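Every number here is computed from the coordinates shown, using simple stated rules; none is lab data. Values in this document were obtained by computation on a predicted structure and should not be read as measured data. Cβ atoms are built from the backbone, for glycine too; each structure is taken alone.
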Structure I
Amino acid sequence: MPQLRISNEEYMRRRNTLFSRLADRDVDALVLFGPNNVSYLTAFGFIPTERPMAAVITPDSAAVLVPQLEKEHAEEFALVERVDTYPEYPDVRHPMEFMKDLLVDLGLENSTIGVDSEGYGQIYGYRGPRIPDLLPDAKLVNILDDIEYMQMINSEEELNLIRESCRWGNLAHTYLQEYCEVGVSETEISMRASFEATRAMIRTLGSEYRPLVFGNSTAMAGFRGQVGKASAMPHSMTSGVKLQAGDVLVTGANASVWGYGSELERTMIMGEPTDRQATLFNHMLEAQTLALNMLKPGRPCSDVDNAVREYFRDQRIEHMWRHHTGHAKSTLIHEAPFLDVGDDRLMEVGMVFTVEPGVYVPDFAGFRHSDTVAVTEDGFEWLTYYPRDLESMTIPI
């Protein structure tokens, strides 16, 4: 049976590692509001709304503050010793007053507290006081960079979950390519492929499987509107357009496993490619291969993007460039560090990146593959493994 979750031992290691990193700042406790950060240290995945939620972690224990509607959810799944609740937001007594009660009860009113932010984000209409308003004598230390750095370096448990994600994203994309047909809408093809892959996934993995994220988070594949001329828009939106002969299709596939995901994108062509389509496809493929071969520990992330941009200039196609070469990937759609000329952070073993340089010609077509890879001691490991060559990406009609 494949690994389908992060072990409790790993969650404890994460907490210990974070407190060790903060030792020289004399941090007594952590208060985390970011959903990804709460989940990273407590295993509690939840749907962010206007109702604030937070984790409070000391070296010896952990607690969460949640609205009453999340009480049973947190008690069953959060790796904490204490679940505090409040009735509703905004209610007669503001939820952050209950946060103050929790912090005071833990004896933190005069302590040094590490925070990812000073309060809950202003989302879905939420407004409220911040920790400095509640505990004016507490000293706050921003630890967002520390926790984000830890999230950049994936353990073997995390890599295994990403590998499992790639497995099912690969299946979803296989169905997507199989179901591509002239006259059928992108929405119908996407829904059919995602359903078939998800059904196979849950039947294979069984009741232990949990995506741990909100939304369409099992196996999925689609086009996101990048069909025909709209493929030249890197972040297009689904429109329900029907596939036609000669269309260039830019696809995407993913699956969530315990909150960890992957990114598989391919450029496919409906029917025999024209010379122009083949030339631009091969430029894209050459740029991606160049970027992949630049990956190794100790090299600045900026070197990868610089090499790709130099290739675009050398080939006199820099006007077809639209975005940087890639980004880190684990539990969020996009994460730092970035394969970008402005990011000089050094790559490290365990970092996972998407590698996805693109070539875009407005009113004609766009060309982009994206693969998810892990940095290793001697270079990189392919995590996604779908065919990349033009022949394999040509759909007979």
Structure II
Amino acid sequence: MHSTLLPEIEEFRQTCRRTAEKHFRPLIDQMDQRYEFPQEVRPVLAELGAYGLPYPVEIGGAGASWLAWAIAHEESARVLPAVVGHAGVNTIVAGTILDAGTEEQVQRWVPPLLRGEVTGFFAFTEPDTGSDPSMLRTRATRTTSGWRIDGHKAWITNARYADIGVVFAKDPDGDVSLFLVPNADERVSAAAPTKMLGLRGTGLADLHLDGVEVPEDHLLGTSGGQFKTLKRSMTTGKLALAAQSVGIMQAALEEAVRYARQREQQGHPIIEFQAIRHLIAEMVSRIEASRQMLYWAATCKDERGSDTIFEVSSTKLFVTQTAVDVVRMGLNVHGVYGISEDTPIERMFRDAKMYELLEGSSEVQREIVGRAVHDID
């Protein structure tokens, strides 16, 4: 398709694509089959700007746009979604600290997160809730020197490899508070990697916090009243998943076209058959619609910051659902070979389905968008 992006943004896309091909493609089996995250790839992600592209230079970012950041995630996920999924969490954690933290907390933690020098985790989800803060069971109680945190977090990306994380807990008044928690604390324990359908190798696991004690300066902002911070932080996560879903769709299209050109039936490549061409045409139209919606949401975030819950949630809803449909079409182009683990399209289908459920399922996004349309708080 002809690009409508500014020349410098399109040039950035091509740079991201070349970098991802060179550095990420050799890592597919390591992450998908062995559940291992290659730590040596962190400087590459930092160079791409996958961690901190849209944040100010003074705090370790590049001072670029959320649109450029979305494109970096799109192009990285075209090759290996799981590797850039790790980076997106750093962006979320840094943004949360920037939003709720003190100047001292920002200066101490945000620059190394945005440069990829440390790895972050974002711990809201628990076994009983993934989006409703009223259901949180993790508790924070005051001590003479700070806070004691007890709880069980679930589905935490980077849990097994992280250095520092943001933990959501209820304080003694029942309000949601945020805490910086070092992963090296012996009272923070990560379970074995969660065996997942897709996006493997991100260190995703449950976290157990058993009497973790943190000093007062590890409380982000003030005690209580941090639900709005959660909603703002999650807009970044949803934008990342939408961007990565577009990348997966693009990869599925390219793989479907490649296969249709080389696979023959009755002496002809199957791409010459109308049914196959129509499947591919449907893939193209849905990818372009998703890409434009993604760029619209990213541009809104550039213009209005985190006040984009409607735009990002509606984009996450549409794009991640469309990705499952598009990759399934690509799989169908392969016929029975599409369900073989020897074909890239099989992994793409597993990865695409993950995005439909993470950072709030499609049902949750529908509720957010529906409430926004009807102006319900």
Structure III
Amino acid sequence: MANQKRLKAAERMKELMLRQFQAGWLARDAGRKVAFVTSGAPVEYLLAMDVVPVYPENHGAVCGVARAGGRLCQTAEERGYSRDLCSYWKIDWGARTSPAESPTGGLPVPDFLLCANNICRTVVKWYEGLARFYRVPLLLLDMPFRHAKEEPAAKEYVLKQFRNLPRELSRLTGRKWDEERFEESVVLSAEASALWQECIDANSARPAPTTAADQFLLMGPIVTMRGTREAVEFYRGLRDEIRDRVKRGFGSVEGEKTRLLWDNLPVWHQLRSVTEFLSDRGAVLVGATYTNAWTERPRESLPVQDALADAYARVWLNMGLRHREEGIRRMAALLAADGVIFHSNRSCKPYSFGQEEVAARLQSDGVPCILMDGDMADERDHAAGSWRTRLEAY
């Protein structure tokens, strides 16, 4: 069963995330601009201009955890949006017309939008709709899909767009570009990502000091606070706490017998129930491709903007299936995983496409895999009985 002792860092994270949400609402009183930003966009440019970044995707996750996703999605569907669309998108639109249904009261009004399509192409239409709704400017970064790690033409294409951002942001904010602050935020992003990698790689220990469920919750700052000192300090403290657990031989699951990986986003509304179901059977989720995706960082050997463009073009969902398969194999070897659970996520098609092929290749090499249908934030699409039966058999 799960060991009930919580990480102290979890309480600290709640404070940080609450402040992050509040910052968007308080920005105008402080004379600061607010920008909606996709999770894969280079937020370091915004921080250099003292812009407050707000992440609609993070709001979707919060609504999923609170099990408010289904009713907000239904609100969007009643206004003509298809049920097949991303639940984060529908939650965002539902909260726009029914903010009282959101546990955060919705989101503040943005001054402009920054969208990068390296995580999926859905965000382009999502943000085009937001730009029309709010009548605000949209900055779009087009990131070519990559099948190989080194594609000079793609890198140069992205770099040209990144180099144009300081001029565009100066125009939108009325502020002078701050190169020193920009470079500082890039360094802080890299440091936080390195610390985060230490935190999740610590699960190579037996017993595993944390679970992927812990990681899903504790990844909040690396997603929404990259480039800040607060994120670095938070992950330094988390790393030290996890190191102490390893030193003491503390395991997140008592009687650990089976170690599993998770692919795709979590089922936010069932995170606790799925974790407890597995832990009651001595199984621990030692890692996840989603949490590992946030360890990507700029290469120190490259000039700052070159390194940043290269790093953001290499995010997990912007790479081909071979890269993802190799990544899962590396994680399985490092964490001594016995199998992989693939969450076939109705909402995140870019993440879910190709899972069957990757699973088949892994199984041919003796790695047990299972595909589970669900949705990251819409609880209406979760069949609890089917999940229990299939996981029990697995």
Work out FRET efficiency 1/(1 + (r/R0)^6) of positions 103 and 359 (r between Cβ atoms, R0 = 30 Å, to 0.05) for each of structures I, II, III, then name the structure with the largest result. II
Quick one: FRET efficiency 1/(1 + (r/R0)^6) of positions 183 and 271 (r between Cβ atoms, R0 = 35 Å, to 0.05) came out at 0.10 when computed from one of I, II, III, so which one is it? II
Label whose coordinates, when Rg and Dmax of the Cα atoms in Å is calculated, return 20.3, 60 (choices I, II, III): III
